[in-house]
Structure 1
Amino acid sequence: MAGYSAAAEWSILPSIGVKGVYNDNLLLTPLPHDATYGYWISPAAEFAGKTERLEVSGKVASDFVTYYGGEETTFTNIFLPLSVRYKTEKDLLGFTGGFTRDNTLMSELFNTGVVVRFTQRNQWNANPSWTRSLTEKLSLQTSFQFTDTTYENGLRLGLVDYQLLGGAVGFMYQATEQDQIQLTGMYTQFRTTNSPSGFEASFPGAMITFTHAFTESLVGSAFGGPRFIGTTTQTVGGSLKTEETVWVYGASLTKQFESGSIQVNAGRDVVPSGFGLLIQTDRVSLSGSYNISETVTGSLGANGYLTSGATHTISGGTLAEQRYIGISPKLAWKFLEWWKLEASYNYGWRDVDGFSTAATSNSAMLMLTYYPPKLALSN
């Protein structure tokens, strides 16, 4: 054991970036508005450690952001993700989680497709997991999820704090070298923690996932299953309960090329929201990258969302159906050993039932990042 514990490798990769941004409609509003511009300063350090059985990786990063013009504000983002994996002959123990402090324009839009007013969000996550090999082809998988989310001045913007608690258990079967089947049962509970009217939702369900490797470089997967949603809303006269079933499904296809890759995803999911309800999100996404040369890389990301309320709001109403499309090309140039320059453009289109017109936004970003030499230690 002494020889095993000494065989460890650790590394730290620091960096600092400076970014200038411009956006002609930061809040994606159809109302009259002015353009917003500003700058970001983003120090970070990635760390990793590895032994024969244990792998640890994480990051310490922050964004110091200042905006001027149409939306004058300053804020600080903090990212502290952590991932741990421990292997034995038959077991794999894992953990992902950490703390994130970001803004709702970034987080809520990416997770749900819904645009909300600007404020900061604090979120803690803990997701331990355990996988046990039963045979050469069959394994048991279990996982647990805990999320605690709070918003600064959230009630003023119609946002409420919430907690998410859940777990899943299932089996994975490696049918052939190319085919893999997973069957999973899950249970999730969502509840608000500071709303004037308490709201709880539980949504147990089941999921079957099939993955097929067409070639070494082309992999596809498809999944589907029901969610049985039950909600309880506290009112002055007592409580209001509802039950409904939502089907969740999707598919993805990933292709690796010699100089790049492309991935297509489409699916429906039920996700929690700071609005104090569950949101049904239909999403289609495309992402790809291509190495133009040894130092220049081009990439493209495109997302389309159709969102609606899977449950009623705390006040009893429903979330208006919303549609959002975002397209973002980016070019990255590593012009020196420790320096990288990135330029990107983003187009956003948003339409909401009840709005007289759709809203569009155009934004541009230029970022310069310095990567000092990697620090490595082994014993």
Structure 2
Amino acid sequence: MDQDGDFEEEPQGLRKIIHVDMDAFFASVEQRDNPDLRGKPVAVGGAGGRGVVAAASYEARKFGVRSAMPSVTAKRKCPELIFVKHRFEVYREVSQQIRMIFRSHTPHVEPLSLDEAYLDVTEDIRGIGSATRIAEMIRKEIRETTGLTASAGVSYNKFLAKLASDQNKPDGLCVIKPGQGATFVQSLPVRRFHGIGPKGAEKMARLGIETGADLAAKNAEWLRQHFGSFGDYLFRAARGIDLRPVRTNRIRKSVGGERTFFEDISDPEELRDTLERIIDIVWERIEQAKARGRTVTLKLKYNDFQIATRSRSQAANVEDKQQFAAIARKILEDELPLPMPIRLMGLTLSNLENDRKDEAPKRDDAQLSLL
């Protein structure tokens, strides 16, 4: 940011970034391994009770089925939906195969999850020189090795590469060249921007913002006034600016998950039920990561875009799901009734063993943080 409070321009063409995103990864693995599921609407996850969709095939997505959706809702939208139990060990194995392909092209790989990653190929191992050609090769190698398809975006920063990878899904490739970023971003609906959900898009529409061009017409001060610190991100995004480097070998500092709602919620029972669903999802991720930590944090994003976080830390690691759930429930109960409806709820376990230095146990921190 310069002295006047606006953002500096991003150097153009200095980096070559690829974002690779597997197409409906969990569901595609299931369809690959079970020919009877091919061409049919498939959801990975629990079918009843408090089950949640972990992933949906493209056939299911046509009916509006999405990840993190309650299974009962998904079944209502698509009566022919086939539920399949997850096989995370298989997904991890396939993910490792994919990462080996990435690392055969560059050591600069930043995995975001099992099914997507950023690659900096400014200086690639094979000396190919063309990021577009490398992306094409990676997609071909993934298909030959795993039998699955991947979409890729190529650009000069991470924000644009991620937008590009979603542009021609599934099994597509999109390239945003230096000098094209701002024009590309400003042609998009704001709903395409990472971090802007349905309610966020509605708020922007009320303010006369529907496209990236509308967003780019607002200065940084106006965006901060209406969106808080999120306004700084919006200012950069509308101009195709992203200065973040690809970070290799990131140390995991937390494990968590969050849910953005189609409709804002405030009813205590609905909030409690939502928390139970998130507990199930997050604890499963904690077990997958073999993570152990001492701090549980509840995140609430209100419908005015303010974010409140409440944390509680233990003297020892959280022992099991029951203790994790009990802490999360206590945090939520201490907040009820909420001052206004929320559009997002999240839950994380942090203060992990691999992120700890020698320190005295911290006291419980129940302070409200507005970001």
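Taken together, the values in this text are just the output of simple stated rules run on the coordinates, not laboratory data. Nothing here was measured: the structure is a model prediction, and the numbers come from that model. Cβ atoms are built from the backbone, for glycine too; each structure is taken alone.
The table below gives the values:
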| quantity | calculated |
| --- | --- |
| Computed 0.45 for FRET efficiency 1/(1 + (r/R0)^6) of positions 35 and 155 (r between Cβ atoms, R0 = 35 Å, to 0.05) - originating structure among 1, 2 | 2 |
| Among 1, 2, structure where helix-only ellipticity at 222 nm (-39500 (n - 2.57) for each DSSP H run of 4 or more, over all residues; to 500) as derived comes to -1000 | 1 |
| Comparison of 1, 2 by FRET efficiency 1/(1 + (r/R0)^6) of positions 67 and 163 (r between Cβ atoms, R0 = 25 Å, to 0.05) - largest value held by | 2 |
| Of the structures 1, 2, the one that 0.95 was derived from, the read-out being FRET efficiency 1/(1 + (r/R0)^6) of positions 107 and 131 (r between Cβ atoms, R0 = 25 Å, to 0.05) | 2 |
| Kirkwood radius over Cα pairs in Å - structure with the largest value, from 1, 2 | 1 |
| Of the structures 1, 2, the one that 22.6 was derived from, the read-out being mean count of other Cβ atoms within 10 Å over residues 275-282 | 1 |
| When distance in nm of label points 7 Å out along Cα→Cβ at positions 51 and 323 is computed for each of 1, 2, the largest belongs to | 1 |
